[in-house]
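Chemist: What follows is a set of structures to go through.
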Structure P
Amino acid sequence: AQKADAEHVAIAILVLEGVVSDLATANWDGLLEAAMVELGRPNETFRVAVTGGDLHGPPGIGTLYKFHGCANRAIENEAEYRPLLVAREAAITHWAQNQRFTQMRDQLRALIARSRTLMIGLSGQDTNIQQLFGSNGWVWNSVPVPIVFAAQDLSEGQKSILEGAYQGDYEANREQIRADATLPAFGKPLLLALLLSTLFGKLAALAGVLTSPAVGVAGKQSLVEGLKALERAAAEAGNADRYECAWTIAGLIGRVSEQFLGGPGSVGRRPYMPLSLHPAHLMLHDPAIGLSGRPEAAAGVGLIGRGLVAKKWSVTVDNPEQPTSGALRLVAPAAEARVFFAANDGNINRLVASGAFDEADGDVVVMCSRKVTPRQQRSPSKAWRTGKAPPRYVSLSDLLETSATFDEVQNRFYSEVGL
């Protein structure tokens with residue numbers, strides 16, 4: 001079986017994060033579905049539609065329109081789905097008249113008419129694709145741009161799509177239309193950039209709901225700057241091996257989410273748990289967010305980013321398939337620390353019980369969104385013999401609520417991290 005690549009993993013995560021709900025592909029392969037399964041989600045996460053009848057079942061988190069057919073379906077139900085595999089020019093032409101695809105054509109036209117389109121890896125040469133974009137109702141100079149191609153230069157097929165989409169406006173404005181529709185990036189780095197932007201954008205949105213007087217407008221902007229610094233660092237680190245980058249992101253979010261919520265901490269890649277089920281702009285209206293401990297955790301991540309900007313430490317990650325891996329590893333000139341996040345004090349106990357760290361470990365910083373109970377080290381003599389400090393427990397809520405200014409928040413944070 002083929003393995004999902006970085007772009008498939010990125011798309012699957014964007015679906016789980018609620019920022020992508022509809023995808024259309026001319027590919028037969030099952031790589032997007034495979035990525036979702038590898039992320040710990042069942043096949044039913046995607047509602048895969050080859051014909052209109054496939055849309056009658058229960059919804060998934062995302063709908064995957066495989067309008068040229070699906071190899072998996074053709075294997076599972078050869079009699080029904082093998083004849084629907086579209087490849088030859090004659091089959092492509094017939095698709096536009098085939099009654100089996102009437103609902104599919106209607107759904108795709110409606111999707112194009114209501115949603116802006118980012119097209120990745122499609123030359124647009126197939127006539128049935130070109131016809132779908134005709135008379136879609138979009139104005140060519142709308143903002144954001146209605147139709148965008150990830151391409152260094154537009155193909156003739158892509159130009160035909162634009163001509164059909166904007167019709168009477170095309171000739172007079174074609175140079176600007178073509179320029180606006182061209183995003184000179186390859187699919188893999190583009191999708192990983194979108195993924196990082198989505199995740200750090202959500203962290204910024206979470207930090208934005210903080211109500212502490214010490215974190216006003218300027219303080220929140222400082223946290224956002226810290227988050228952006230971490231986003232840049234992640235992008236630079238992941239550029240050498242994008243496949244590894246995609247799975248590190250997936251594994252890290254799964255591990256950190258499980259630790260934050262007090263999960264069992266088993267060995268191996270953990271199922272992916274989204275930062276939220278909704279896009280960033282909808283998170284702000286969810287009353288549960290303010291009670292979840294996530295805004296405080298986002299502040300902690302932003303403060304780590306501020307330390308990166310101030311050159312107090314560099315930031316790396318351990319292998320997230322290991323239970324002893326924290327969210328991040330901070331590397332300072334004199335010491336290093338694994339950083340763990342916990343929603344509440346009880347989850348700190350669960351981290352210890354799961355084997356994430358030992359109460360005598362000197363390389364651990366635990367950031368807790370709520371108050372932290374003072375802990376009695378089980379073997380205080382061990383720290384005395386080794387000269388190592390025990391784990392540091394940082395109550396983010398206490399830090400935010402009892403500081404007078406953001407500068408005080410930041411300085412206390414650096415002090416409590418203890419590097």
Structure Q
Amino acid sequence: MLIKIAWRNIWRNKRRSLITMASVAFALFFALIMRSMQLGTYDQAYASVINATTGYLQIQAPGYWEKQSLEKSILQSDSLQIKLRQNKQLKALLPRLESFGLLASAESETRPGFLRGIDQELEFEYFGLHEKIVAGSFPKPGQSAVVLAEKLAENLALKVGDSLVIIGQGYQGMSANGKFLISGIADLKNPKANKSTVYLKLADLQELTGAYQRLSALVVVPENKNDLYALKQSLQSQLDAQDYAVLTWRDMMPELIQAMEADSAGGLAMLFILYLVIGFGVFGTILMLTSERMREFGILISLGMSRFHLAFTTYMETTLLALLGVLSGSLLALPITWYYHVNPIQLGDGMDKMMEDYGMEPIIPFSLDPSIWLNNGGAILLICLVLSLYAVLIVYRLQPVKAMRQ
């Protein structure tokens with residue numbers, strides 16, 4: 001009954017109620033759009049960098065990540081992989097061997113390069129590597145060939161069918177020199193990786209470097225990428241800490257986390273300002289609502305209405321206004337965030353270069369993470385509910401005779 005009375009009281013002054021709801025709705029709308037864009041950009045950046053570089057989690061030799069040397073490689077063990085695959089939190093294990101070398105073309109162009117030996121079928125299945133080919137293809141069975149990243153091929157003036165010379169140092173001081181046919185060129189969607197990466201078959205890189213049956217790491221594909229810590233703990237319990245280290249992408253790329261957290265702090269500051277504005281707007285509405293109804297409150301209390309019932313009715317009026325505003329703002333933001341989630345914003349000249357410097361694809365997708373709606377909608381609703389306590393305080397302090405004279 002009291003809620004019904006509160007609902008009717010809202011529409012006694014339609015203009016004031018609509019303005020209040022609109023202010024809440026648009027504040028939430030802008031907060032959702034801004035946060036969705038920001039978190040979507042982070043997710044895209046993480047995925048772009050992770051898929052092109054480390055993967056979500058790796059099993060390595062202790063100390064490998066600090067030195068990244070073939071001397072810190074691990075033995076390619078089938079028994080180890082069979083044991084680890086029994087872990088239900090793990091989807092797949094991808095063996096990789098990585099090294100560095102000097103790359104040369106027939107035109108005497110030279111560039112430093114990052115060599116990655118992979119199991120092609122597994123990389124195709126779990127990282128969609130074959131979809132990044134823009135010319136040629138990955139080596140066929142029985143073919144010893146390489147795939148160059150797009151920007152690297154451009155810098156070396158190489159194309160499919162040309163030869164690439166690799167000069168480097170192999171395992172335990174061996175020389176690692178070889179000449180390979182270029183079978184394909186790939187756009188890795190990560191500018192830094194695009195400037196240096198060369199893909200070889202795992203066996204070919206093992207032979208080139210003399211690191212037979214050796215791996216730099218086992219890349220772990222998790223069943224749930226949002227619960228990496230639990231998977232890391234589980235794998236550590238299965239492995240000997242003296243022989244193996246388990247690292248998440250956060251362990252391997254802390255600078256990426258720091259950059260994102262610094263940027264996120266700026267976004268949270270903007271949200272705080274937005275919440276502050278809506279807080280003052282709602283408080284102003286509550287002040288008007290209570291001041292113009294002081295005589296009404298005095299009469300109701302004089303006629304015998306309890307202060308609790310009056311305070312509850314007044315509180316529910318503000319609560320209903322806030323709920324309607326939050327619902328409207330959420331519905332307004334949903335189609336826009338969905339559209340830009342499916343069709344990311346393409347950055348133009350200038351901004352795209354800045355994104356490339358961070359090793360990210362120059363697009364801005366929006367996130368549809370439900371927590372964005374829950375957190376921001378909940379925050380604005382909480383602000384409104386706290387401010388509504390002012391009206392409750394007024395009702396309990398009200399002197400009926402004095403109020404009726406106003």
Structure R
Amino acid sequence: MGVSGSPARVEAIPGTGELGEWLGIPANSAWRLGGIWLGNASAQLGGGLNVENDPGLAQQILLNLHLDLEKFVGWKGARVWVQALQVNANKAAYRSGSLQGSNSTLTPPPFNRTELYDYVFAQSLFDDQATLLLGKLIPSIDFANVVVPIAVNKKSLYSLPSITSLTYTPPYAMPVLLGRLPGYPNSALGASININPKIWNKSSYFKFGIFDGRGGSGVSPAMQTGMTLPSLSGSLFLIGELGSTWRIGSKLKPGAMGIGLWRQGGPLSICSDKSTSNCLNETNAYGTYLIAQQRFINFRYPKDGSGISGFLQLGWSPANTNLFTSSIGGGLSIYAPMKSRPLDSFGLGASWAKINNQAFLYHQFNDSELMVQAYAQLHLAGNVYLTPSITVLPLVGKKEAAAPSTSALMQLVFLF
């Protein structure tokens with residue numbers, strides 16, 4: 001129930017670990033081998049870009065090998081993991097004309113890629129009051145990620161893989177941070193620390209990270225840090241987030257809110273498609289964001305985890321080289337409304353973003369984009385889920401795309 005519509009953007013340790021068990025690794029071993037396969041097909045029902053009408057196809061494979069060093073050699077609080085990613089897509093999957101992203105599986109060119117997605121050393125410090133991460137990281141999992149659920153005991157009825165299973169991009173990569181915050185599919189070398197002190201009853205946190213920022217420099221074509229040698233010699237991306245969690249009422253319904261600031265080092269530029277000498281330039285960029293989530297309703301508590309949760313995200317940046325200058329999005333998720341289908345979920349989301357269309361960008365982009373999506377996630381068997389979704393863009397970002405743009409997507413996810 002509540003399996004993410006974009007696992008590579010949400011889960012640091014994906015899958016169930018069953019792949020390792022199938023290969024003979026005991027469930028209680030220090031080693032864990034798991035992953036996810038995701039495939040989807042999309043069709044443009046109306047509007048969008050006037051291109052070939054073949055089915056849009058995309059697939060994604062994540063493989064993760066994780067080692068608990070405390071179990072393995074007695075190194076308290078230490079873990080390491082390495083993860084591989086493969087993505088394949090065709091151009092037809094990009095027909096909606098959306099700048100925010102109507103299919104969260106899709107990547108910037110190249111559309112077909114195999115990469116060493118991340119390799120991480122994690123160390124818990126000060127009696128589990130802080131966690132340090134070093135290596136090639138996926139910062140979008142830890143920062144500005146509204147869909148990562150509040151940490152609760154795994155036996156809790158509120159324990160979920162993800163707050164939503166929307167298949168479009170904004171919940172997993174906030175529009176204002178697109179092209180800035182490293183994340184799927186472009187991980188980045190860096191370090192982060194998450195402080196969650198007991199003096200705050202471990203209900204509040206502060207996170208800070210510094211990462212390779214070459215992917216957000218505006219160089220065309222964009223630096224694909226997920227496929228290049230890691231480096232910190234160029235521009236850097238810095239981000240900090242302060243947040244708190246809470247429990248409401250006798251049923252302790254969980255909620256959370258976080259506020260963040262970020263800075264992208266430069267020099268930065270965004271240039272015209274027709275002339276590389278026609279550019280907008282600045283020395284650096286910065287912005288802020290807010291994320292929040294809350295469980296609103298329980299259906300059958302304490303018998304199961306059924307109910308309704310919601311999320312909200314806001315972003316803003318005054319940068320001249322940002323693709324978006326402000327955005328607001330949110331959604332509702334309904335878990336297990338039918339008692340006979342305890343692992344099904346349904347949801348609705350919307351995302352509006354103000355597009356940077358100054359100067360030459362006016363000829364490429366509209367003033368803003370609005371995207372609405374509805375989905376149903378159906379449990380088929382075991383760890384296999386089917387998610388059909390419908391996406392409508394009453395306002396389309398690309399000027400060459402016709403509005404309203406309507407597309408349908410069918411997505412299959414297998415966790416192992």
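Values quoted throughout were computed directly from the atomic coordinates according to the rules given, and no laboratory measurement underlies them. Worth saying up front: this structure is predicted, and the values here are computed from it rather than measured. Cβ atoms are built from the backbone, for glycine too; each structure is taken alone.
Chemist: Quick check: 1.8 is what I get for distance in nm of label points 7 Å out along Cα→Cβ at positions 105 and 345, calculated from one of P, Q, R. Which structure matches?
Modeler: R
Chemist: Shifting gears a bit: Given 18.0 as the derived value for Kirkwood radius over Cα pairs in Å, for residues 25-224 alone, which of the supplied structures P, Q, R does it correspond to? Walk me through the numbers on the way to the answer.
Modeler: Numbers: P: 19.3; Q: 18.0; R: 18.9.
Among P, Q, R, the structure yielding 18.0 for Kirkwood radius over Cα pairs in Å, for residues 25-224 alone is Q.
Chemist: So, one more: Among the shown structures P, Q, R, from which was the value -14000 of helix-only ellipticity at 222 nm (-39500 (n - 2.57) for each DSSP H run of 4 or more, over all residues; to 500) calculated?
Modeler: Of the options listed, only P reproduces it.
Chemist: Work out which structure the value 58, 49, 44 belongs to, where Cα extents along the principal axes in Å was derived from one of P, Q, R.
Modeler: Details: P: 80, 49, 39; Q: 99, 48, 30; R: 58, 49, 44.
The value was obtained from structure R.
Chemist: If you rank structures P, Q, R by mean projected area of the Cα convex hull in nm², for residues 177-368 alone, which sits at the top with the largest value?
Modeler: Ranking P, Q, R on mean projected area of the Cα convex hull in nm², for residues 177-368 alone, first place is Q.
Chemist: When relative contact order in percent (Cα under 8 Å, 6 or more apart) is compared over structures P, Q, R, which one is greatest?
Modeler: On the way: P: 13; Q: 28; R: 17.
Result for relative contact order in percent (Cα under 8 Å, 6 or more apart) over P, Q, R: largest is Q.
Chemist: Moving on to the next point. Thinking only about distance in nm of label points 7 Å out along Cα→Cβ at positions 145 and 329, which of P, Q, R has the largest value?
Modeler: Q
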